[in-house]
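In the part that follows, the structures are each spelled out as structure tokens.
Just so it is clear, none of the values below were taken in a lab; they were calculated from the coordinates. Because the structure is a prediction, the values reported are computed rather than measured. Cβ atoms are built from the backbone, for glycine too; each structure is taken alone.
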Structure P
Amino acid sequence: MVQGQDRSSMSRKIRISKPYLGNKQNLMSLLKEVLDSGFLVQSKYVAQFERQVATYLGVKHAVAVSSGTAALHLSLISLGIGPGDEVIVPAYTFPATANVAELVGAKPVLVDVDLDTYNIQVAHIKEAISQKTRAIIPVHLFGNPADMGPIVEIASVHDLVVIEDAAGALGSEYKRRKCGTIGTLGCFSFHPRKIVTTGEGGMVVTDDDRLAESVRNLRNHGMQPSGSQRDFIAAGFNYRMNELEATLGIIQMQEIDKIIPERQDLAKLYMELLRDNSNIVFQETLPGCFSVWQAFVVRLKNMNTISILDSLKKAGIEANIGTYALHLLRFYTSKYGYKENDFPNAKRMFEKGLVLPLYSKMSEGSVKFVAESILAIVE
């Protein structure tokens, strides 16, 4: 457990997240190597970062891209999913999960979430399947593993592809299998609020050689090397990761086995301090599963999130809603005519989900201050 007070606690200004960039001396040395080399885009350090992630996850291929959204987008395109197709997604998630289906011309079909795990309700997936359904995108929300066993089984019976949105779940495990490695494709994000950050960036992982090659080509304008020549086999994208971003990832991956247990300890401390308040409900992890706690999100029973954010801000604590109920967003309401109570659990989570500050190197003192402040407000 991290001891002592950090500067944010002493000044009573605690951010919701602060990226940890790893050993600064090693990072600066690696950044200098990149700058001295003159190669700034998708060269040897991107390849090294890809190998690190592939080895850590135990997969054949890891393809670095410019964001987690790009990873999801390229995954759908590589599978040939497009107009007329349907993709099942949870109703409570960051909009990118559904937006990528819209971007390829497919329809995102929403399924409500579980109030305990905050993940997609597996029992309702079958009801959402039609003759047009091509894929399921379960989200390991806030790093908490979705129930992948029955999801994969349903997909197999109906000949569907599973794309794991593991944006915040690097290191999380579902029954001893790393999240992102269970479906046909797994997609990760390296946004600053993730376990490992490259500023912006993402990764597609898979054991499928053909899909990996497709993603590699599509991320770089559809370019495919052919001997000493280059050819463009598709209308691709500029979804490349640059070398400077990759160095950030390389340094942090060297410490990931230290970063994750530290976050575990901080999450446990929050639960110890807040567990006696009946108005605060913790996100539950399924038996045999392991969450890296990319974010610490609680559900409030008798209060709406918005009602306490100002009070926390006055106490010097940055907090926020958990994430979004997609059917309440203007785009999806306007396009598909969703009603407010179509997905009641997603609506409830949107109104009552609260993200508390949690980040690598956060002190016990900061956690205690946040917990005390919340209890004072909620009680």
Structure Q
Amino acid sequence: MASIHSRFRTARVIGLRLATGAVVLAALGAVSGRLLASQPATRVAVYVGTYTGGVSRGIYRFDLDTVSGTASTPELAAETRNPSFLAMHPNGLILYAVNEVGNFGGALMGAVSAFAVDAVGHLFFMNQEASSGIDPCHLAVDPSGRHVLVSNYTSGTLAVLPFASLGRLSPASAVYDHWGRGPVRSRQDGPHSHAAVFDPSGQFVFEADLGADLIHAYRFDAASGRLTPNEWFGSGLPPGAGPRHLAWNPSGRVLYAINELNSTVTAFHFNAWLGSIEPVQTVSTRPDGFTGPNSAAEIAVLPNGRFLYASNRGHDSLAVFSIDPATGRLTPAGHVSTGGKTPRHFAIDPTNRWLLAANQGSGSITIFRLDAATGQLSEAGRVTVPDPVCLLFSQEFR
């Protein structure tokens, strides 16, 4: 992470180019105060992506105290349409949001927006570019900080958007189409790109295609942003699985996929030399005996590599799995109610003490105390935000 002095200089440049003089002075004052503070900072900003068809107006923000678990009152951080997924630049100074729409600029496509993050966590609009596909639903910033991958759900395409100066977005430099369909006609009438992730080295990309029951494989050139498809090194899933999101084991040897349509998690062994994956285990996210409607949504691995979490929409819970440190295989370790309806997304805070779950159906975010030794969760509070569908922690404490 850059030093506070380098962050100060970068933030100042961004502020001078994007904000009014008053905002710049406020940002400089906040940074100066932080430099003079004698006590370690304990508060981290949480950004909330939403759907804006109802009450919501865009991206919301609140602060979480990482010692007590208390949260400030959420406030609107940026007004923008359907920011249903958020991602941060590696420098922590630029936040990117999809605009999950299908009619951007009069064309059949969505958009991606870039926002500068000032020293106190406020967002300032920088620019917006077409996503080169319909209904973008996921972003992945490459580790070198030069490109962002955009998964376009409805059109089933994966686009590469380069960054210009100061992290501004440039038009797509490449767009990759996919083919195929699955047996669930209401959701698998064609390819539906739902998420892409870089491997730990940044050399390979794997993409979850919910519509075709495939994990697509690519080799990535960080200098040019070029993706070279290699389906031989990807993997198929059982018909009707519907892979949605992906998460790495911290060892870098195992990739996990959460399958939305059949509510399962599949573990893949990763060959870092070939850039290939091979399925080795599939487990259910639902508790034994549960027969009601359910769809799985988000997946995350605790940074210590000991536990994996998966969200259930229908059962409205988080499934907890212990991880075998040698093989990466999963063992069910229980379920915890999310305290709301339709938990679409959740995130673990930078200290690994707290897990926050976004309950889209009830307009609430539940704060859980996380025991990293046992993996268990205990509810510590709730926050109200309309239609929350994505959570993103800032990289800077205040």
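Each of P, Q could give relative contact order in percent (Cα under 8 Å, 6 or more apart), but the derived value 24 comes from P.
Can you say which of P, Q returns -2500 when helix-only ellipticity at 222 nm (-39500 (n - 2.57) for each DSSP H run of 4 or more, over all residues; to 500) is computed? Here the read-out was taken from Q. For the structures shown (P, Q), FRET efficiency 1/(1 + (r/R0)^6) of positions 50 and 298 (r between Cβ atoms, R0 = 30 Å, to 0.05) is largest in Q.
Looking across P, Q, the calculation of Rg/Rh (Cα atoms, Kirkwood Rh), for residues 170-289 alone that yields 1.10 traces back to P. Across the set P, Q, mean count of other Cβ atoms within 10 Å over residues 90-97 reaches its highest value in structure P.
For FRET efficiency 1/(1 + (r/R0)^6) of positions 258 and 306 (r between Cβ atoms, R0 = 35 Å, to 0.05), which of P, Q scores largest? Spell out each step's value before the answer.
Values: P: 0.45; Q: 1.00.
Going through P, Q one by one, FRET efficiency 1/(1 + (r/R0)^6) of positions 258 and 306 (r between Cβ atoms, R0 = 35 Å, to 0.05) peaks for structure Q.
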